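A.B. asks: Each structure below is given as structure tokens.
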Structure 1
Amino acid sequence: MVSCCVVCNSLMEALREEEYDLQVHSVFHQAANFSSPIGLITLLAPQKGVQPFSAVLKYPFPFEDLPKEGMRVGAEGIFGNEDILFSFKDAKKRSLKLEAPPAWKAEALESLLVFLQRHREKGLVEMAFGEQNSIYAEFLAPRLRQFRMAARQKKERESVEAAWQMAGCGTGLTPSSDDLLCGYLAGIWPVWPRSLVRRVADKAASRTNDISGALLRQAGAGRFSWDILQVIWYMEGECTDGQLESALEKVACFGSSSGCDFLTGLYFGIQDALESSINKKI
């Protein structure tokens, strides 16, 4: 049995009164995903930041040795037949929900842009500077403009349709456009109705792969990884330059470009949220 050190609180809430069958969905060196009736559930290697509907292990485990069948999950942990394989018993429960709307500051937006400047070559970052040199950026640029125009005016049907047009663009487990959309939803969170956030996320999720779709649906519910939440807290609150820089670097290291794509979307979302707030006051 391997103990978990941290587990998503929303996952524990979902498991409070019922157990669910699990099926191994995908296995990687530092993570394993499981399909379940309540959505994708993830186990992460030690030292990884906890994500929505995930648990982080205390000790390494060879995920390729997971049983192929007979697995289930409940409040105690993950079982293989009748034996508990991964225990949630002493794990710290961490809330990953963005409860209070962030109070964005123009200074924080500028700090994010300065950071992105140093990662200009990764993923869709170039789009934050009005450039479309890659095939994906060129494809997405007009769709992003359409999406942002609808988003700023809170046109629900148009926003949902434009998000669907963007979804699934790019390579990898989480295509770049999906990471960008997740970031945008975090940025626009303070000014959008929750129903619109969910509709955009769900519609985009229907056009991409299972892993990316799960992250979009979690973002639609206001749930983000602990590393992302730290960036958000530092950007809206008081912190040292070193704290924000360190938090941004952690997110920027996600995948080959996933973190930087998320931060690019966050930049656009904050920009539009600030503009909406200014227009509301006029």
Structure 2
Amino acid sequence: MPLIVVPTPIGNLGDITLRALEVLKDADLIACEDTRKTSRLLKHFEIRNKLISYYEHNEKARTSYLLRILKEDRKVALVSDAGTPGISDPGYVIIKAALDEGIQVDVLPGASAIIPAVLFSGFQPHPFTFVGFLPDKKGERIKYLERFKDISWPVVFFLSPHKAVKHLEDMIQVFGERRCALSREMSKIYQETLKMSLSGLMSYINDKGGIKGELVLVVDEAPITVNSDEKEWNAEALDLLRLGMSVKNIVLQIQKRYDLPKNRIKKFLLENTD
């Protein structure tokens, strides 16, 4: 029988899917991040089923047990406290182990905080990069952020409320000043999205004495400063476009001549193509 990954609501219980409810009812065992929270969810939908805890500090030990259960042709549903297991929540270890063992894995679509936050931001929604939570140690966090500073599209982070300010400080250090949008408590009563600069958001949180709730931060791409070199490659790219060269070949040529990110050149060409 398969391991079925079941997303659960991030706030409003009405966001659960009918298919998710069917799987939870039919499962022989439900592996969950917190049995108390999952019990409340199941009780709301009048589901009675056997639960086993599966969280960060026991997932390796539990994985071998769950694999044995799956090999006995018993159906296991995997849930986290909210959202999709494996995405910044426990679940990746058992999912990978099951796939490596040739065990069928199914992943149901469901509630997500990531997509609504990207759309609430009003920034160009595709592509975007999802990062999740940052490392706790400052040195590791700075090094990790460096990987994303030159990406010319939005970057999405999960933030812990009590770490938000110091993480914003590090983002400003690495990224410089950028637009951002912080969505909190999505699908709950106090849902809101705050749109401002990174430093403005940090000041806002400090002035309020902190911030509460589940936080998703979308940081916009770096602002492009037009200089003489930029004007030069812009003009050259447009000339090649008018001469009938394909976008793909223009990107390759301009990238080679000016050592620019390919996606930046492509974006410029697409914005200037009828």
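Coordinate-derived values only; no laboratory data. Being a predicted model, the structure only gives us computed values, none of them experimental. Cβ atoms are built from the backbone, for glycine too; each structure is taken alone.
A.B. asks: Comparing structures 1, 2 by distance in nm of label points 7 Å out along Cα→Cβ at positions 13 and 109, which one has the largest value?
C.D. replies: If we compare distance in nm of label points 7 Å out along Cα→Cβ at positions 13 and 109 over 1, 2, the biggest value is for 1.
A.B. asks: State the single structure among 1, 2 that was used to calculate volume of the Cα convex hull per residue in Å³, for residues 21-156 alone, giving 147.
C.D. replies: 2
A.B. asks: For structures 1, 2, calculate FRET efficiency 1/(1 + (r/R0)^6) of positions 173 and 245 (r between Cβ atoms, R0 = 30 Å, to 0.05) and state which one comes out highest.
C.D. replies: When FRET efficiency 1/(1 + (r/R0)^6) of positions 173 and 245 (r between Cβ atoms, R0 = 30 Å, to 0.05) is computed for each of 1, 2, structure 1 gives the biggest number.
A.B. asks: A further question on this structure: For structures 1, 2, calculate Kirkwood radius over Cα pairs in Å, for residues 37-100 alone and state which one comes out highest.
C.D. replies: Greatest value across 1, 2: structure 1.
A.B. asks: Going by mean count of other Cβ atoms within 10 Å over residues 181-188, which of structures 1, 2 comes out largest?
C.D. replies: Looking at the calculated values, the largest one is 1.
A.B. asks: Here Rg and Dmax of the Cα atoms in Å has been calculated and equals 22.8, 68, so which of 1, 2 was it run on?
C.D. replies: Derived from the structure labelled 2.
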